[in-house]
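Next up: some structures, all given as structure tokens.
No lab work stands behind these numbers, since they all come straight from the coordinates. Source: prediction; values computed, not measured. Cβ atoms are built from the backbone, for glycine too; each structure is taken alone.
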Structure P
Amino acid sequence: MSHILDRLTADIGQTWHSDWLTVDQPMIDAFAAATGDHQFIHIDPVAAAATPFGGTVAHGFLTLSLLTRLLASAPRPPVPGIRMGVNYGVDGVRFVAPVRSGSRVRGAFTLTAIEEKRPGQFQQTLACAIEIDGGDKPALVATWLGQFFV
């Protein structure tokens, strides 16, 4: 198993960027339907236009939930021998800037730590940012913990 730990630790400090993803109104509406969060700033373009956002914006938790999808499209090299990965949690989540309907976002993921929790179980720490195309601030920053099993 030390070869897996060696392979994982070799990537500490590396950053991977995902593909761009458009967060459109149908995606926002589907998230509102799934979660029951129907606040007008998310689903009513006319009312939302009168707010400082100037239109509808994605739910913060929709933005957070995109981490998994965005990481899947990031070009991180595979690690042979891993059978399964699971979410362990997210620390220090901050919603820095709104994601307006129609915006493109991508994830930036930096591996900051790897720890062997027990034989065959490893925990990674990723510093994450969801960037908005053309934005001067990220939509979200967070520390994401995941575990791998071999």
Structure Q
Amino acid sequence: MASLLILNGPNLNLLGTRQPEVYGTTTLQDIEDTCEAHGRALGVGIVCKQSNHEGELIDAIHDAKGDHDGIVLNAGAYTHTSIAIMDAIASVELPVIEVHLSNIHAREAYRHKSFIAPVAVGQICGFGAIGYRLAIEALLDHVR
């Protein structure tokens, strides 16, 4: 059975209460529950992790090699700042789908640049929590 890592970065633990006008009222737990249920329906294992710390995200990416077939990554603000996360993705040679709840291209100019995009299979943004389900399906299609 295929296995995917759903990896969420800083401040995503506050979903549901943090800027609901931008990110909605769905909690991270709601998203993780939905991802796990969607994975079961598709016959794929789903492991969810979240960290507010860049090094822990990098460790999770490194640890995914050999354990998972791909990664769905919402790196939060690290999307726009972390060359280290970009390098970690390139190093493990696992397919990554970048996901964002909001449309980063319709927001502040500093959010338009993604360091993840050049090493990702693709990017899904602006569709809210459903973006995770879309990313799981896209990633499964890619690895199969």
Structure R
Amino acid sequence: MGLFSFIKSAGVKLGLVDDEGEKAPDAEAVKKELESHGLGTDKVQVAVEGDKVVLKGDVADQSIFEKAVIAVGNTLGISKVEASELKVAEAAAKEPVLYTVKKGDNLWKIAEAQYGAGKGAKHTIIFEANKPMLTHPDKIYPGQVLRIPELEA
């Protein structure tokens, strides 16, 4: 786990970023956005290097790790998130499954594509896995990156 790619021109606008997303927000704005989600990332340090965010520190579990990566990656002006120094306290960390939303996608279609035909009803799992960054299942946009959790057996 280390470097995650995002679409630089898509995402939440923080601070004085221009409309084309050419300039990344500063580290303080990114840290404030991360903390606004209440994920338990108080031990995470944020640095911005060009259009890349570097996350360092400790998080409690895999879910928080993944949510922290997508919370800062889905920011206008950010194209990469480096999380190789972000440590997961609980169990062994795994490579997260991330999905970039395409035009015409909805959570049902994404669930069918990720989990298999006939599993569109599992879209609620994807929605819940991406809260609080997602506030409504219909409010996704092209270029947004979502975490796709494993289905429990």
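Looking at structures P, Q, R, which one was percent of Cα pairs over 18 Å apart, for residues 30-93 alone calculated from, given that it came out as 56?
Going label by label, the one that fits is P.
For percent of Cα pairs over 22 Å apart, which of the structures P, Q, R scores highest?
P
Starting from the value 2.5: which structure in P, Q, R was distance in nm of label points 7 Å out along Cα→Cβ at positions 14 and 38 calculated from?
Structure Q accounts for this read-out.
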